[in-house]
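Some structures are shown below for you to check.
Read the figures in this text as sums done on the coordinates, not as results from a lab. Computed from a predicted model, the values in this text were never measured in an experiment. Cβ atoms are built from the backbone, for glycine too; each structure is taken alone.
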Structure 1
Amino acid sequence: MATTVETITAVVPSLNLRSPANDTQEPKEPAYRYANLLPHFSPATYPPLTPFVHADPGARALAHPDPRSFLANASSVVDLTPNLGTEVRGVSLTELDSDGRDQLALEVARRGLLVFRDQKDFIDRGPEYYLTWGSHFGRLHIHPTSGHPQGYPELHLVYKDANSTFNFELDDSTTTTMWHSDVSYELQPPGLTTFFLLAQPTVGGDTLFTSQVSTLKRLSPQYVAFLRTLKAVHSGVQQAEFSRAGKRGGIVRREPVEHVHPVVRRHPVTGQEALYVNRQFTRRIVGLKREESENILNFLYDHIDRTGDNQARVKWSPNTVVLWDNRVTAHSAIVDYGESKERRHGARITPQAERPVPALDGLQLD
């Protein structure tokens with residue numbers, strides 16, 4: 001849905017008018033290859049999201065005699081950590097058929113995070129292909145505040161260069177680390193997510209991931225049993241207010257929502273239980289007094305922050321595509337490259353999944 005409002009464009013060198021005696025031209029900067037995917041902030045508004053029935057493609061792969069056969073021709077399959085993350089080389093995502101994509105969804109659910117190197121063909125296929133790819137895994141989410149390529153609101157962009165940033169950055173914090181599960185405030189938050197960088201700094205700009213399955217397992221059984229009885233409010237209000245303050249493009253396309261989710265959720269395909277709170281969007285535990293809620297949430301946030309043995313770090317290289325399952329992981333960008341003035345430009349394909357399923361049978365969310 002193309003619009004006519006101004007698009008963020010690559011910096012164009014100013015025209016230097018020279019006298020005939022000095023007609024030496026300065027070299028022009030090369031055109032940015034992915035200028036068509038730069039952030040655009042459409043003024044279009046959208047109604048509230050409506051519930052839908054999510055059919056998880058990973059569930060279909062459970063019936064396959066070898067649900068990892070999509071990796072059969074890989075030249076390298078290396079686990080990043082024992083419990084989170086696998087790096088794959090020699091498999092082209094663009095060559096996966098429907099069955100292979102189902103298997104991919106199951107493997108992402110089981111490992112939390114997959115890193116595919118050498119995916120130039122995928123990245124260069126462009127936005128129409130991205131939408132087709134993402135639609136295999138669920139209904140595509142349109143972010144209420146972020147920039148998107150003009151005409152493609154389903155593609156969420158992150159962007160920072162020497163002159164501008166359209167990320168959700170908090171300047172008054174001592175760290176840029178902000179653990180979150182994407183848009184967890186939605187009634188049906190994302191499941192399998194695909195992300196890649198179109199431009200990246202020479203050094204820095206890595207992404208941290210943590211396994212919320214492993215994070216939960218580090219807690220005592222008695223405490224986990226207690227957490228299963230709890231539900232928490234996730235809110236998009238602060239993110240919307242951040243944009244309304246003139247940051248990140250200043251756009252709010254859909255009014256912010258708050259929804260209640262279980263503190264411990266169960267993955268509908270693998271059955272794994274995962275902690276489901278995050279500093280960015282979780283606001284309070286339902287039914288507890290403020291001090292009680294803050295005590296529990298702050299403990300859990302600190303636990304997520306500190307448990308490096310549950311974490312993996314993705315170092316980006318050109319043509320890398322990363323997939324993760326938002327239901328069982330959390331992640332954070334590392335904004336440590338600002339002084340380099342280099343561009344970091346990423347695109348996220350974000351299919352929604354089911355409403356989080358409580359790990360405790362019978363826990364009522366409404």
Structure 2
Amino acid sequence: MAEKTLKNIEEQFEMFQILNEEGKIVNKDALPDLSDEELQELMRRMVYTRIWDQRAISLNRQGRLGFYAPVAGQEASMLGSQFSLDKEDWILPGYRDIPQMVWHGMSLHQAFLFSRGHFKGGQMAEGLNLVMPQIIIGAQIIQTAGVALGLKRRGKDNVAITYTGDGGASQGDFYEGMNFAGAYKAPAIFVVQNNYFAISVPVEEQSAAKTIAQKAVAAGINGIQVDGMDVLAVYAATKEARKNALEGTPTLIETLTYRYGPHTMAGDDPTRYRTSELDSEWEKKDPIVRFRKYLESKKLWSEEEENKVVEKAKEEIKAAIKETDEVAPQKVTDLIGNMFEELPVNLQQQMDEYKEKESK
């Protein structure tokens with residue numbers, strides 16, 4: 001009986017797709033109502049982000065950036081979801097989710113400061129509804145439930161959205177956050193970007209569940225599994241999730257995606273746990289190539305247009321890293337001074353000690 005119930009649940013979570021690997025529409029009824037200009041803007045953002053990712057990896061290897069988690073392959077999942085949001089919606093990102101933050105309003109310059117661990121990288125401007133990227137796996141999920149409840153209590157017509165990977169879905173915070181949001185009907189969206197390996201552990205070894213999306217059932221919220229390499233499907237699913245969240249039902253979105261690079265640039269070697277055959281299989285599903293084919297079929301994209309985006313990205317990235325280089329390095333006294341409005345005695349002693357050292 002239990003096995004039959006489980007099977008019935010699992011069968012409800014088939015992957016939602018609009019655009020197949022060849023750039024063909026396979027689900028016309030679900031096609032989102034986007035203008036030609038909006039479709040082109042989505043493509044610009046994806047191409048720009050791919051160039052930025054390539055450059056960030058290079059800068060990291062040169063020692064000009066600090067912590068960096070590559071995003072190539074996940075552009076549709078990241079940008080398709082962010083594109084569906086209102087400017088006043090809140091994003092609570094994980095450490096890989098810098099693209100969503102930038103397209104929500106944070107500058108590249110500040111993104112680079114965050115990578116360097118500079119305190120100014122985490123100081124969000126007034127009116128910019130972003131929380132500093134969470135390094136603790138899954139902690140942002142509980143925070144999102146709280147932010148969403150706060151929005152509800154204040155009568156705001158906005159949602160809080162958060163992102164984690166498949167590894168984050170193995171954390172206790174994942175279940176607690178969804179359960180809280182479901183119980184209080186908080187306007188929250190939980191996005192799990194399932195790239196199959198977390199840091200290095202295959203998803204099938206993390207959970208016996210056939211999908212991550214089905215975990216929504218226990219929390220009493222909506223759940224959907226989406227082709228995370230299909231930007232139109234991600235956009236449509238998130239748009240619907242936002243509507244439902246505002247009506248009192250949170251949603252868990254599982255996007256099936258793939259990161260082409262390592263988990264982070266801090267020494268991870270994906271060849272130790274992924275095969276070249278698997279990499280090649282996913283390269284055929286590249287979200288940018290897929291969307292490019294679709295737009296070209298509609299006469300909305302060209303090589304010339306793409307080259308313009310590439311050159312613009314290179315210029316703006318160069319300017320942003322130059323601006324970042326001009327920021328005074330963070331000092332120990334900055335770190336101490338940012339901790340409290342009024343320093344306790346022990347920290348005041350340390351402040352005095354380091355002020356003297358820094359003055360020499």
Next on the checklist: With distance in nm of label points 7 Å out along Cα→Cβ at positions 40 and 352 as the yardstick, tell me which of 1, 2 scores highest.
Outcome noted: 2
Item to check | Comparison of 1, 2 by distance in nm of label points 7 Å out along Cα→Cβ at positions 80 and 304 - largest value held by | outcome: 2
Next on the checklist: Starting from the value -0.62: which structure in 1, 2 was log10 I(q)/I(0) by the Debye sum over Cα atoms at q = 0.11 Å⁻¹, for residues 72-255 alone calculated from?
Outcome noted: 1
Item to check | Structure (1, 2) behind the derived value 3.7 of distance in nm of label points 7 Å out along Cα→Cβ at positions 232 and 264 | outcome: 2
Checklist entry - Given a computed value of 2.8 for distance in nm of label points 7 Å out along Cα→Cβ at positions 144 and 192, which structure among 1, 2 does it belong to? => result 1
Checklist entry - The value 17.4 for mean count of other Cβ atoms within 10 Å over residues 32-39 was derived from one model only; which of 1, 2 is it? => result 1
Item to check | Label whose coordinates, when helix-only ellipticity at 222 nm (-39500 (n - 2.57) for each DSSP H run of 4 or more, over all residues; to 500) is calculated, return -14500 (choices 1, 2) | outcome: 2
Checklist entry - Given that FRET efficiency 1/(1 + (r/R0)^6) of positions 160 and 280 (r between Cβ atoms, R0 = 35 Å, to 0.05), derived from a single structure, equals 0.40, which label among 1, 2 identifies that structure? => result 2
Item to check | Which of 1, 2 leads on relative contact order in percent (Cα under 8 Å, 6 or more apart), largest value | outcome: 1
Checklist outcome for this item: Working back from 25.2 (mean count of other Cβ atoms within 10 Å over residues 320-327, computed), options 1, 2, answer is structure 1
